[in-house]
Structure P
Amino acid sequence: MSLELTINGAIKTAMLAKQEAELRALRAIKAAVLLAKTADGANGELTEADEVKLLQKLAKQRKDSLEIFRQQNRADLAQKEEEELVVIEKFLPKQLDEAELRGLIAGYIAQVGASSPADMGKVMGVATKELAGKADGKLVSTIVKELLAK
């Protein structure tokens, strides 16, 4: 089932249950899907990979806003962002934890024969392709830098 159909069903459920926070997040996802489908160059359909990228973008926006609101001591706004983030993450594939990521990245380093921080581009090319949707790019980059520095 496509993300759009899943979201529409979830919106109906949230409306009936009067869950405002969930409804707010679901409507944001639906709006982003509609924008992506009608954007210039779009063919009116989203692939599963496009849907995952879209959800990751929305989650990253919420995380960034959450960080800013916490720095500015705006607990009310931070709470809203956190509630929306929880809902968005329900639709994302399970994220790999740091230990699993370290093992996979060590394998990619061996695969491309990287030995120094200068080879980071080679490793990141393979890692981003293989880990798309499964891990945060910033975390992947940090672990690659750390492992290549050894």
Structure Q
Amino acid sequence: MTERETTRLVAWSQELRNVHHRLRDAMAVTRAALADGTPGEAATRELLLYCHGFCAALDGHHRGEDRTLFPAIAAAHPELRPVLRALEQDHSMIAHLLGGLQAAADRTAPPEELDQHLEGIAAIMESHFRYEERQLLTVLETLELTAVPGEVLGPI
């Protein structure tokens, strides 16, 4: 294996870390926009943009994993199928929570309600990311997958 091939293989683990970091940052920015508490229509529109952007980014990340990354891991490491099923269940739960946030944002729910949605998503998201990293980072360092990172880990 050449150094370039090794670098590409190890890069999948780094790509996952980077995506999780950017999603954590997006959550923090979204929550900060909500906490700003600036009244008025402009502040509501700004918050809606943050919520919509965050929801799309997190959902896209999970869809990419379900569609491309997890099948590749299952093929190379069948012993990880129970872990992948648990992660897919998390994705489903997070999608449901994102739907609740999206609905609340669309009807311009009060900031307290939006923050409750974000708090729940943040807790599940962080638990999910930590579990995923514990279970998959080592595997990703050796996974042979020729795909565009955006297709595999979402357009983040």
Structure R
Amino acid sequence: MGKIMVIGPVGAGKTSLLQALRREAGRAVKTQSLSFFDSAIDTPGEYSQLPRFYPALLVTAMEAAAVLIIQDATARQMSLPPGFAGMFARPVIGAATKIDLPDADPARAKTCLAWAGVREPIFLVSAHTGEGLILLRDYLRERGYHYE
């Protein structure tokens, strides 16, 4: 089974989502550098927001079987450039996080992910309530991707 690499802007909930997928308790801490686990690679948000870090993402993606791109459903603006997902030579999966928050707009988040080049399915999830996690876990498991 291949590991997944999680990418998204600062504060999008990448680490929280990984913890929720792995059923880990505890508060997420800001990811300061690439973090490698047996099952996943967690990336700092700056790596997706600053083009000078794109080469690091491309090289690191070669260690993964798939890339999971995250969009915060409460974000009011796009945080990834158009076609961003197309630079990866790996399958790309999308997830809109924080859908449980009152100001969440999952439709806008899906549009942002689609603009960034992520194709369906795009999962709507909440690391806090667990909403949508079963669907995402099942999808990853069926395709042989590791996250646990």
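Derivation of every value follows stated rules applied to the coordinates shown; laboratory data play no part. Predicted, not measured: the structure shown is a model, and the values here were computed from it.
Worth pointing out:
- When Cα extents along the principal axes in Å is computed for each of P, Q, R, the one that comes out at 37, 30, 28 is R.
- Test item: helix-only ellipticity at 222 nm (-39500 (n - 2.57) for each DSSP H run of 4 or more, over all residues; to 500) calculated as -28000, pick one of P, Q, R: Q
- Looking across P, Q, R, the calculation of Cα extents along the principal axes in Å, for residues 17-104 alone that yields 53, 25, 16 traces back to Q.
- Ranking P, Q, R by relative contact order in percent (Cα under 8 Å, 6 or more apart), the structure that comes out highest: Q
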